[in-house]
Structure I
Amino acid sequence: MSGHSTYQPKNPVAKWFDAQLPLLSTANEFMTFPTPKNLNYLWTFGGILTICLVIQLITGIVLVMHYTPHTSMAFDSVEHIMRDVNYGWLIRYVHATGASMFFIAVYIHMLRGLYYGSYKAPREILWILGVIIYILMMAAGFMGYVLPWGQMSFWGAKVITNLFSAIPFVGDAVVTWLWGGFSVDNPTLNRFFSLHYLLPFMIVGVVILHVWALHIPGNNNPTGVSVKSGQDTVPFHPYMTMKDAFAAICFLIVFAFFVFYQPNYLGHPINYVPADPLVTPAHIVPEWYYLPFYAILRSVPDKLMGVVAMFGAIIVLFFLPWLDTSKVRSAVYRPIFKQFFWLFVIDCLLLGYAGSQPAEGIWLIIARAGTAYYFLFFLVILPLVGLIESPRPRPASISEDVLAKNARKAGDSAAQAAE
């Protein structure tokens, strides 16, 4: 779909520059890239995620200028940023809230891909690169949460890194390497600070590959039907850029609401208490975006099997393109899969809430049931439904689907006018 750019700059200087470094032709190719005309607002989250990444990079670089990665000074340096640095409170709140906004956008982006079958051929590599970005985000988010060196930062780092001790033979050595010693201390904080600063730039690299992989087969679309002709597409600019811009503004309004009115709503109050190795919090939980996997970890009685289940819940995403046996991409035309998909969304929300509660009583039962359905969805339901399901008729082309929807809307309007 992407083809080659035929753009030729008219300005002599631009022509000379583009002949040696074709940035202008590449930018023009992106602007004129043929995009399916039926994309809805769920397709705008790719652009929103790019904005989130840029915000995190800029605010993170500024915060590093004032942060001190030492256990005796880290907490005070964060307070210094909040109280003494010009607009430091704003930069820190934007960065902290931005992590949550980043994960909200990426979860919507992933669920959209799952619902519309964007992981299926010829987009398998595109999906795999997306999962790699997600894992790098999780690693960067976890290490960043440790940096304020509050109570939840310290104990969260201790609990999560201790999980690796369950690995047979090498577990203790891995934990010692992560800690940089025999306890969570200054070497641990320095390691996490270094990696937290490095990982976002790795994410940028994989994002470039992700966008490159997208421009080979082109966008998927809500029908899941491949592009048949030029009539099925519109240029990316101005049609999609305007839609992306409007969606980004709406998203940033929500972002700004949390920054200015509820900056600590998605965090833990106990993290405003300096880390104390001698005082264990009553209930240790990670950030909200890890809670479903934390619930899976705690739902298994055996420590090693819990760790295997938690990491398996992420690794299974890599194999999604081959686990789904259906030839139909979009859930719009898959009535059985659609029901299981929404049950899966509910299951993830329940796992998240169960992960925020003590691992006992009804919440432990819910976590175990949710864990069972999570793996059944990928390993049993997806392969079987693809074999037994009878999909609804699909349109022959994107244009046919768009014209049919317009005709239905015109008919509804006429009926309302007649009434």
Structure II
Amino acid sequence: MDSRQYIYLENCYGAKNYKPLDVVLERGEGIWVWDVEGNRYMDCLSSYSAVNQGHCHPGIVGALVEQAKKLTLTSRAFRNDQLGLFYEEICRLTNSHMVLPMNSGAEAVETVIKAVRKWGYREKGVPPGKAEIIVCANNFHGRTITIVGFSTEKQYREDFGPFTPGFVTVPFGDSEALKGAVTPNTVGFLAEPIQGEAGIIIPPAGYLRDAREICSQNNVPLIFDEIQTGLGRTGKLLAEMHEGVEADVTLVGKALSGGMYPISAILSNKDVLGVFMPGDHGSTFGGNPLACAIARRAVKVLVEEGMIENSLNMGEYLLSSLEKIKSPYVKEVRGRGLFIGVELKPEAGGARRFCEMLMGRGILCKETHENVIRFAPPLIVTPGDLDWALERIEAVLKG
């Protein structure tokens, strides 16, 4: 079968909630993927940062195969030999006290909402049914009913109500607005250290430190959603580390398995996750031995193979190189590590057509919020790889 036939099958039988580029991929290795016709492309999206370690990293594949031959699922009705090891290793690495594994990023967000609400009622003394969580405008934390209910993106909300109450929205990056929104009923502040789906929006310097101080002064758990920004993407293990900040709860996922298997985790102090008792929360697949074995290896190779440092160095090189491109279409280039957005001027006609042109030159990336091209290659990318890509990106952006 050729690409047209595969695309026909998707269009014929699949729901229409995605608008992918018309490339049909069948194989990946490192930073490269190949379509069914054998054409090679550099992956500059990394499955929204899920394959930070590169496609089909042999060490992670080995862990998957080895564990799949032994034991894949026990449910949490029983213990398994991978879970405790995963707990210890991820907590030591991130300076966390407790961890709760789930399957997807959205599940991690839903879990922390439950946890801080119960914490608020049991520990802070918030009146029943009055708990409030502060969130940021232009946030993206997932697609569940509760999560889209506190989104400010019209399409994410339209025709999906009624929504879960209990959320207060403030502008991202505005410390005074955050301070003014805190009340005795506030049980958490949930934010992305860098807003990804909004277009790689970096807050003003000091904002994360301000958030930490405001939350500490008001006995409010600080929650950072690092599902996209974490695990090396921004040039640090966690993006919050750029300002020397430690959240009360940090959410990770995506690259936690190197793209091999769904797993996410809530990394917390004992105050927040300590409120959960048997029966309060759970997941059939959460914490299964296959996911834990894969995650252990995925995190190990990320650290031991220097991918985090490479993200910082290659990110600086890519960002500075993109800034030097003289294009009539580019409004701004911004990013941290290998998490970079190129915002186009309105007269450029949208980012989609540029992504399609880049695909024609062997580079796969995706438009974000209509006018932003996101560049986020795997963290193993080299200067030579980037030079190859930059030559093609410059040709496209110059028109």
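What follows is calculated from the coordinates using simple rules that are stated; it is not laboratory data. Not measured: the values here are computed from a predicted model. Cβ atoms are built from the backbone, for glycine too; each structure is taken alone.
Given a value of -20500 for helix-only ellipticity at 222 nm (-39500 (n - 2.57) for each DSSP H run of 4 or more, over all residues; to 500), calculated from one of I, II, which structure does it belong to? For helix-only ellipticity at 222 nm (-39500 (n - 2.57) for each DSSP H run of 4 or more, over all residues; to 500), the value -20500 is produced by structure I.
From I, II, which structure was Rg and Dmax of the Cα atoms in Å, for residues 305-376 alone = 14.1, 42 calculated on? It was calculated from structure I. Tell me which of I, II gives 2.8 when you compute distance in nm of label points 7 Å out along Cα→Cβ at positions 297 and 345. This value belongs to structure I. Here mean projected area of the Cα convex hull in nm² has been calculated and equals 26.6, so which of I, II was it run on? Going label by label, the one that fits is I.
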